[in-house]
Structure P
Amino acid sequence: MPKTVSASEAKSRFGAMVKWAVENQDDVIVRQYGDPTAVLISYAEYERFLAWREQERRNEIIEKLEALRRQVQEEMPVTDQAEAYRQAGMAEWVIRETLEADERRKGYKTS
């Protein structure tokens, strides 16, 4: 369970708070004027957070590319997904990576 401390306590006991977060693999929530304002986490947890955030960013981009492909395909019907991406003006390397991501996410083969 996360530990909650005031900002002044976190300041005066910073080393102890870092040690606690690492040893317990848990968060230290820092409150300022009663409101949570920051969280101290272990570096391992921070790396997991960064990986998650990057994956979320990529998923959002892929969703936007898929929406663009669907729009182009509706306006200019084609049977090949790669061609739909080309008609949308995407670079070949972007098309390859997007099609690979489509396969991983949806489990289907692209043309």
Structure Q
Amino acid sequence: MKICCDENISRSIVDLLRQEGHDVCRVQDEIGLATADPNVIAWCREHDRVLFTNDDDFFAFDTHPGILFLDDQRTPPRDVATAVQRLDRVVPELADRVWHVPDGWT
């Protein structure tokens, strides 16, 4: 799964997802901190990346490449990585849907 982590996703989660084999980038590294939400969605769509965020403002978009929403930033990185791995195996198409992580996927 190709993932773009929003600026609110911890570095420990980003690093673990990479170790698990996901192609992960961060908003702040690719398009800059405080980039407007529509620009983040457009960049993710253009680069075929699911957005991983803790910001529910992204729920307002009707079309997007898929959103992984971290319910609680205190969730252990291992639980997050397990949930993402399971989603990747089970869900063939993430586009235009919001997936709460871990929310039962651990």
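Given structures P, Q, which gives the highest value for relative contact order in percent (Cα under 8 Å, 6 or more apart)? Display every interim value, and only then the final one.
Details: P: 16; Q: 28.
Going through P, Q one by one, relative contact order in percent (Cα under 8 Å, 6 or more apart) peaks for structure Q.
Identify the structure, out of P, Q, from whose coordinates Kirkwood radius over Cα pairs in Å was calculated to give 13.4. Present the calculation step by step, with values, prior to reporting the outcome.
On the way: P: 17.4; Q: 13.4.
Clearly, the read-out refers to Q.
Given a value of 3.3 for distance in nm of label points 7 Å out along Cα→Cβ at positions 46 and 94, point me to the structure among P, Q it was derived from. Walk me through the numbers on the way to the answer.
Values: P: 3.3; Q: 2.0.
That value comes from structure P.
Quick check: 11.0 is what I get for mean count of other Cβ atoms within 10 Å over residues 54-61, calculated from one of P, Q. Which structure matches? Could the numbers behind the result be given before it?
Working: P: 11.0; Q: 14.0.
Source structure for this number: P.
Name the one structure among P, Q that helix-only ellipticity at 222 nm (-39500 (n - 2.57) for each DSSP H run of 4 or more, over all residues; to 500) of -10000 was derived from.
Q
Which structure, out of P, Q, was FRET efficiency 1/(1 + (r/R0)^6) of positions 38 and 86 (r between Cβ atoms, R0 = 41 Å, to 0.05) calculated from, if the result is 0.30? Walk me through the intermediate numbers first.
On the way: P: 0.30; Q: 0.85.
The correct label is P.
Read-outs: derived from the displayed coordinates by stated rules, not from any lab. This is a predicted model, so every value here is computed, not measured. Cβ atoms are built from the backbone, for glycine too; each structure is taken alone.
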